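Below: a set of structures, written as structure tokens.
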Structure 1
Amino acid sequence: MWDFSAIMKTILVTGGAGFIGSNLIESLLKHRAVERVVCVDNLDSFYDPALKKENIKPFLKNEKFKFYKTDIRNRTALTKIFENERPTFVVHLAAKANTRLSVNEPDEYQAVNIIGTLNLLELSKNYKVRNFIFISSSSVYGNSAVSPFTESGFTDQPLAPYGASKKAGEVLAYTYFHNFKLPVTCLRLFNAYGERQRPDLVIYKWVENILKGQPVEMSGKGVRQRDFTYVGDIVRAIELAMKHGKGYEILNIGNSKPVSLVALLSLTEKALGKKAIIKTRPSHHASVESTSADIRKAKKVLGWEPEVSLEEGIVRFVKWLRDNRFKNII
């Protein structure tokens with residue numbers, strides 16, 4: 001349990017009904033110094049909104065929790081929320097987040113990820129938020145950064161509008177720090193996984209298909225490497241970043257131990273006790289070759305480093321999926 005200071009009063013979490021957001025809210029509600037957690041989410045239909053409602057259902061009876069079904073593109077609605085709630089901190093997770101889909105829907109990704117972020121920065125400035133946590137992505141690095149990726153590395157060639165929108169969010173956030181002294185911490189997350197994960201993401205899909213005896217898709221030859229980071233470690237990083245808040249920072253948050261997709265599938269099979277039927281497909285042109293986080297800065301600035309190994313995280317995630325999402329699959 002982290003010792004939050006007395007200033008941790010009202011925390012506004014956008015995208016709070018989603019994967020990472022709901023895990024963060026669950027943790028925040030346990031802290032005595034947190035007086036109120038405000039969740040803003042439009043329950044986007046990209047995946048079943050019923051899953052998002054299920055994510056926040058345990059919080060609805062908690063007097064410290066408030067939910068607003070609101071789109072971050074609607075500044076008028078957001079203004080009313082800021083006026084009512086007067087948040088001390090903002091954690092901005094809400095985003096259109098499918099890299100490949102963003103190639104075909106760039107307008108939607110620009111509107112949500114850039115205009116929505118601008119709305120929240122403007123209101124955070126107006127209402128004197130103490131620290132704005134912007135959740136960015138390793139997608140900003142594209143294929144041009146030198147591995148392992150450092151925060152000062154090359155980020156001018158993301159491969160998809162999603163990564164470009166996250167880079168734009170970081171740059172916008174800097175201008176609010178420069179002009180208005182709004183403290184901002186940008187966390188570049190590397191391949192988050194774990195409880196409540198979105199159903200379109202790889203480990204979730206693999207577990208479902210293996211349990212159903214259906215083929216799993218393997219991108220290319222399965223040699224692409226990813227730096228998978230357990231959601232509990234990400235939540236801890238966000239909470240530490242909230243306490244930091246002294247200027248403008250960009251920090252990598254990753255497990256710092258990339259694995260190939262073949263190795264990831266092997267760990268998933270082991271956790272399930274079942275072998276997969278593999279169907280290969282060509283790699284998508286918007287997919288990066290590898291992700292690999294240099295986390296020395298996060299260790300120095302936040303005192304953060306991952307605690308859950310990929311092996312342990314997958315065991316936990318598989319158990320959660322079997323107990324919650326796939327109870328009826330033998």
Structure 2
Amino acid sequence: MFELVNRRTLLVGGALLLAGCDRRGAGNGVRMLRVSVVGKGAGDTQVLFRTAGIGTPGFQVEYVNFESGHLVVEAFNGNALDYGGMSEIPPVFAAGAGLPSFRQIAVSHGDVNNQVVLVPRGSTIEDLAGLKGRRVGYVRATTAHYFLIRMLQSVGLTWADITPVALSVADGEAAFSSGRLDAWAIYGFPIQRAIATEGARILRTALGFLSGNYLVAAHVDALADPVKSDLIGRYLRATKLGYAWAAAHEDQWAGVVAKEIGVPLAYVQDQFRRKSDISSLRPVTEAAITSQQAVANVFANAKLIPKPVDVRPLWDNRFNAIIEEKV
């Protein structure tokens with residue numbers, strides 16, 4: 001089962017930050033949308049909206065921070081979120097345990113070169129085949145779990161050929177820094193921080209192993225509520241504006257991201273130069289469903305979920321028209 005959201009992994013981020021309000025609005029009829037933020041850096045829409053000057057007229061946003069998408073699933077299941085993002089992988093594990101309490105309403109397509117296998121300074125591992133027999137950290141039920149499996153398969157190895165060590169992002173960072181891991185499958189801002197502070201080296205990025213599809217989901221209760229459903233549509237429009245701003249102001253955005261994650265600007269600029277794609281919001285399509293189904297099949301074939309999963313019931317295309325609007 002998934003790790004429960006707790007005080008270490010769930011930080012309620014000073015509610016209503018977009019509008020500069022506080023939680024008092026929730027009790028006097030102000031319309032509210034509870035939105036997840038996963039990690040820090042370029043994927044943080046809270047910071048992106050603030051930097052780009054994008055507001056949400058007519059409603060307020062309460063942001064809740066998580067370190068990975070499987071914790072977003074837990075928050076959905078506890079009815080603590082209306083709207084959240086994650087990769088293709090956490091819903092597969094959730095569906096393996098029963099139909100989750102959310103539906104996937106859009107695809108946030110983006111970079112996969114910010115998902116990598118890192119090795120420490122001075123490591124003798126030169127390629128993926130060199131992972132055989134090594135202790136490799138990863139975050140369970142996330143993209144790191146999936147692309148590590150795919151990478152091993154690409155060189156004729158299996159999960160049994162390594163010593164996999166399931167860790168939270170924070171615990172993985174500590175283990176990698178202290179030398180308790182030979183390699184670390186990880187995503188996002190910890191990559192730049194490990195390179196900047198630990199002299200880590202990228203062994204391989206996830207390009208060719210991940211689709212670049214990151215899923216936007218909404219709680220079933222929010223979708224059933226006409227008011228909440230309207231707010232979700234408005235937030236999707238705001239997200240499209242945010243992505244367009246980031247693509248048009250990459251240098252300014254890189255500076256903001258570097259400050260947020262606490263690494264030299266040059267490291268973020270390098271990440272941006274290497275990105276496989278800019279962030280864009282895409283509608284629910286057959287291709288998106290097929291992509292996630294392929295992910296589910298990999299986990300089922302590796303016997304890492306209790307049964308095969310049909311992902312189609314997880315999808316809801318009611319916001320496609322909004323997503324396809326011109327910015």
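Since every read-out is calculated from the coordinates, none of them should be taken as a lab result. Just so it is clear, the model here is predicted, and its values are computed rather than measured. Cβ atoms are built from the backbone, for glycine too; each structure is taken alone.
Some notes on this structure:
- Of the structures 1, 2, the one that 1.1 was derived from, the read-out being distance in nm of label points 7 Å out along Cα→Cβ at positions 133 and 237: 1
- Comparing relative contact order in percent (Cα under 8 Å, 6 or more apart) across structures 1, 2, the highest value is found for 2.
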